[in-house]
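Below are structures written as structure tokens.
No value in this document is a laboratory result; all are computed from the given coordinates. None of these values were measured; they are calculated from a predicted model. Cβ atoms are built from the backbone, for glycine too; each structure is taken alone.
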Structure 1
Amino acid sequence: MGKNLCDCLQTTAHQHKRIMNNMLEPFGLTYAQYLVLKKLQAQEGMSAKELLIELDTDKATLSGIITRLEKANWLMRQKDAEDRRLMHIFLTDHAREKLPEVVTMESNCEDVLLFNFKNREIKNFKELFKKLIEAQEEALSTNNRFEERKS
């Protein structure tokens, strides 16, 4: 293969995003917009700051996504009753109606990605990927693992 693990992960993430963008195009959505909608579907009323943390993105990017989704009638912002500076973000009725269909696209994407895998391989792959994610989370929380490997 010739690529190290980090290169493979980057390539996979990039191609996954492209596949999802193609699948979401009929809904007028990008993958980044879908991720915002998915977070709001799980927890409506989040603030932009909460979304920033959850999605690990920057303020300008998220602001643009929220503005475009609001213009396309996927979400709406409401001022907090106690703190008028704080905005809460909610799905619209349009979003609640369309999201189940949109979420199906993610399942279809998984089917496309794993088409050539056997059931046993899919199970093993998912288990290994979970371990990789756990290792990444641990590395991010301790940072000292990077220093240990250097010595």
Structure 2
Amino acid sequence: MKKIVLIGLVSGVMGSAFADNVNVDFPQGYKDWKHIKTMLIKPEHPMGDVFHGIHHIYANEKAYNGYKTGKFEDGSVIALDFLNYADINASISETSRIYVATMVKNEKKYKTTHGWGYEAFKGNSEEKLVTNVYNMCVKCHEPQEKNNYIFSTIRK
């Protein structure tokens, strides 16, 4: 079911009002950035049908400072490494990568999406998955306005 939902999530046509978000690049070297946190979303989570899996969240230096100060400057980049998992010998282990999602802060470039550009890249490739940035990303992040449109908080 997860594959069907993910396919549904990444289908659609990008609206012209959000065309500026097509320029979000793969976050090269993100695994060398600051690790913000890791979490496991179980199937029973309200968004578990779409986001079930292990999430490793990374931030470049500007984004890391944003997590600490509450203000994300232009040039902040957040990467979410989203992986399947298996219970092997009573241990949860990562398996295949589902996608790498990224958010890029640029108030001018991404004005129509609250200053953030969004993209997701399939598996271990740089194949872009976001076809309708508003429906697939922005709409979900809008309720997080008071948190700079991000869900994650830095690990304490």
Structure 3
Amino acid sequence: MPIRCEIVSQDRLVFEGEADIVIVPGSLGEMGIMPGHAPLLSTLELGVIRVKSGELEDVFTVTGGFIEVQPDIVTIMADAAENVEDIDVKRAEEAMERASQLLKKDLSVDPDTYLRIEAALKRSTLRLKIAAQYRKRGQRSRPPGMGTSE
């Protein structure tokens, strides 16, 4: 019997479907959640969420958030999440370049601005790394629109 998985970002339902295992970047390391898992509430770090169901695997980037686990459902409330298939590589490269230039250009910015620029650089770097890593497989995990709300 699979476990239900929902990934929600601030503005939309990113994924909804059944899974044999959900692997997330927890605050203390990577966690694998399977059906019947003990209840759990944890923070998430910047990283990758993998939702496996049989031979299918959906991969998402996540920039932090929370995970709530019940024996029959995993709910991920992400700061931001994106399916690897939806990553716009050109846009991520441009964002990485902008953030890199801003950090090189003016190190005298206030701490909040510096942290925002640094976070943008981390997000774009993650998106590019994961797109390159998972798209090299040459196959889609699911046909477009299957297992998601879109």
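Quick notes
- Label whose coordinates, when distance in nm of label points 7 Å out along Cα→Cβ at positions 63 and 95 is calculated, return 2.6 (choices 1, 2, 3): 2
- Value -23000, calculated as helix-only ellipticity at 222 nm (-39500 (n - 2.57) for each DSSP H run of 4 or more, over all residues; to 500), assigned to which of 1, 2, 3: 1
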